[in-house]
1. Given that distance in nm of label points 7 Å out along Cα→Cβ at positions 334 and 430, derived from a single structure, equals 6.8, which label among I, II identifies that structure?
2. For mean count of other Cβ atoms within 10 Å over residues 22-29, which of the structures I, II scores highest?
3. For mean count of other Cβ atoms within 10 Å over residues 254-261, which structure out of I, II has the highest calculated value?
4. Percent of Cα pairs over 38 Å apart was computed and gave 22; which structure, I, II, did it come from?
5. Where does the value 33, 23, 16 come from, among I, II, when semi-axes √(5λ) of the Cα gyration tensor in Å, for residues 222-461 alone is the thing being computed?
6. Hey, FRET efficiency 1/(1 + (r/R0)^6) of positions 78 and 286 (r between Cβ atoms, R0 = 30 Å, to 0.05) derived from one of I, II reads 0.50; which structure?
7. State the single structure among I, II that was used to calculate log10 I(q)/I(0) by the Debye sum over Cα atoms at q = 0.15, 0.18 Å⁻¹, for residues 30-197 alone, giving -1.19, -1.27.
8. For which of I, II does distance in nm of label points 7 Å out along Cα→Cβ at positions 270 and 422, calculated from the coordinates, equal 1.2?
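Only the coordinates and a few stated rules stand behind these numbers; no lab work does. Computed from a predicted structure; not experimentally measured. Cβ atoms are built from the backbone, for glycine too; each structure is taken alone.
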Structure I
Amino acid sequence: MIDSCTTYMVADTSCSSYSNDSLFHPHIKYEEYPFGDNVSSEKNHGYEMVRRLFSSMGFDKEHYGSRRWNPLNKLIKPGDTVLLKPNFVTHYNWGFKSGLSDTLSLITHGSIIRAVLDYVVIALKGKGRIIVGDAPLQSADFAEVLKLTALKEIREFYRSNNLDIEIIDFRLKHAQLNKKYELTNQTDAVGYKGGYIAVDLGKDSLHNELAKDYHKMRVASYDPSEMLKHHNIDVNEYIIPKIIFEADVLINLPKLKSHIKAGLTASLKNLIGINGHKDWLPHHRKGAAEKGGDEYRSHNFFKAFYVNLEEREWKAQNKYTRTFFRQIKRIPQQIALRHSGNDGIYQGGWYGNDTIWRTTLDLNRILIYSDKEGKLTESVQKKYLSIIDGIVGGEKEGPLSPTPKPCGIMLGGYNPIATDLACACYMGFKYNKIPTINNLQQIDKYPIAKFNLKDVVLNFNGSTYTPEEFIKSKHVNPFVPGKGWQNYLEINTRKKNAI
């Protein structure tokens, strides 16, 4: 199924908002609905669109419209362990200083998770295990995310019906925020109690091509010395909770958003959240592109000085030293911001980032080809489905500071390359400029897709298109990309929208 190159899209502009129902019950007692009269008086577009998507994909079409409809029956069998992987990146919009308080464009909405859970329940027929898990940012308040998605309440509702779901925070480290939303202390976390497996791709990692520059690998807000233990000339490893491998089925539930480092975030990028330690995840390489890094474009002394001070802050062992570097780093940053020609780009937030796509595709390869013990094999090991929440998408400075864009669309498919290509086309982005998509051909071992990009089929509300046909159609809904991608990624350059 992972070799399927078709992505399905159902779109309805009248369904571009979410229900406020406390449990996200459907507003219609559908024939197959397993929970009797527990329906909402408020229209639930999320539930409705998930149902439409499953119908569009032809799931169990012979029983559609009857009590026997079981759309996930080819994917899930009674007794399976099913893992849902939403996007729980953080609990607040980082653009709050610019007036962005929205979280609807930030994380996978609870109504989408609830709808998919109901159909998983139908497929399992009372036998099996259901897990919802993610590893959000180290500073994310997981309890607040659960509140935003109503997942604790949904779990209690299931328990009252003699069902259960497990909700797991995969992170192995947490960080606290002060009143200014600045990182303070970092503490170890329990993570998944069933344990973790370190998976080393070694020379098969897509980072191996850059092995000579491994000392430049970075991820924001972490001591870089820890990363270099796990990504260097000999090793390229990731730390994955065992449940990822033990699960028979993974249902990927990403959010449709732009991404300042990757161009867009959808199915592929959402798998960053299956890794327990963020400092095992290279996101960029330190320094200007002209000096062998990919953190930003052109060398700027004050920007480089700021980055060095920021690293000293990350390395600091006590809060007083950390506060000291946090304060003094602002001086070179302000000078850099005023410096003529400064592009305002830091931490790899631009189209020249040649690192994050390698991490992203490595993790997707691990998911697809690892057996239940976490050993890489030559054959596909995981049943996989991606369902992308685009009821309200996020544009501009996603994934952490997205501006909401009501769309009324859901996308689904079996292959993450195909689904992300479809997302790019819908968003008005040049898919061959998205590194996670365009670098498909660079993968020899553990391929994510065995088809060519031109072979991808986009099914939009029942009509089929090639990517080239779709981007010329009226269905494109142009998103504004992050500022480091503007006038580079758009199908039609829109300078008037540039930040």
Structure II
Amino acid sequence: MNTDEFRRHAHAVVDWMADYLDRVEQYPVKAQVRPGEIAARLPPAPPEMGEPVEAILRDFERDLMPGVTHWQHPAFFAYFPANNSPPSILAEMLTAALGLQCMLWQTSPAAAELEGRVLDWLRRMLGLPDGFTGVIQDSASSATLCSILTARERATGWRANEHGLAAVAAETGPMTVYCSAETHSSVEKAVKIAGLGRASLRKIPVDATFAMRPDTLAAAVEADIAAGRKPVCVVATLGTTGASGIDRLRPIGEICRRHGIWLHVDAAWAGAALILPEQRGMLDGIEYADSFVMNPHKWLLTNFDCSAHYVRDPEALIRTLAILPEYLKTPERGQVDDYRDWGIPLGRRFRALKLWFVIRTYGVAALQEMVRKHIALARDAASWIEAETDFELLAPSVLALFCFRYRPRGIDDEQRLDRLNEALLLKLNEGGRAYFTQTRVSGKYAIRFSIGQRTTERRHVEAAWAEIRETARGLER
């Protein structure tokens, strides 16, 4: 393909993209296909000769689009948002055209220096104090893994990487990590990858607000110390995935400070709400934190992947992760930030560009307006559900998430209610007009209602609630 052909096809693709943004609401939110259906449309062998781009685009529309779940649909109320926006898409196009590999300052000075500056902009927007330095990771899962690895190294005097966990275990004792029972599964995965073992993870019970209980955390830490174990990290969560529990950083941080434990704060979703001054109460006690992560690719209109990871001590992170073979040495080392030393992979995309485009295009005020609107819509929707006699809230509206279930009068058996709500969720998602996901709240099957799409308006939330009522009341009981 020469550049003239590229230009012609690129214009066609941009037209398709713009049309998609305009018409995404016309698609069923969740893909309405069966397992294997898309693969059956694809030839088993690659083509021997190249094919026209027009044919490839036609097959994309015909064969692949039916298998797309539309995360940018205004009636996407599942999981957490994974927003994009026109300026973010434009930046991704530039990123693809440049084709940068941003592992070192030298391989793209603009990428490295923009990343440092735009992460500091975001730090100020979130109200994080001076002393935090940011880096973009691919996901909060990777940021949490990096933090647990750094906590492990600090706790072993930087010897675990050098000699292996078995060699240092006799001196440190078994190492332990703590999180709430509501914490994201990425913490458990990180503990396994870090070589600490799943048995080392302590899942601390939560209170009535689904927040970690500091008293129980303190007791668990003290019991482990008394048993000869070495507490190395506590993961506090702002906005748990199931019911949006907000862990209290101050009492947790005091426990960590008292025992020399690394405190990592996972604010992957809820961290975006910190751009609102009225939500900054979540940061009470942030001075105790060693690391913090939030995802602009969730609620701040920036295409996946873009996770903002902040650390108090960049040198500790670098010391944990850096390896310096001859072929990666540069004359600027020591004067610049080589971000390949700040994360797991060597290769890095130019992710800062899209965050820069988004912040500059919308400005802080417009982003704040969107987040406030979503929070207000969730509060209103929760109040509609609470007002009905045959529905109940299982977790109240916190930020832009709440959990509910259908509970017809006369049905009190919990297993029957679980089956009924599972059938309700399946029916809702099969309809294609809205998309929800499930969780369990205090052991009860619950449907999550998460609001956060860029184009979601009140009419979409009202239509979803009408769909829920009609579908639920039409179910066989």
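1. II
2. Biggest value here belongs to I.
3. Top value of mean count of other Cβ atoms within 10 Å over residues 254-261, among I, II, belongs to structure I.
4. I
5. It traces back to I.
6. Attributed to the structure labelled II.
7. Label of the source structure: II.
8. I
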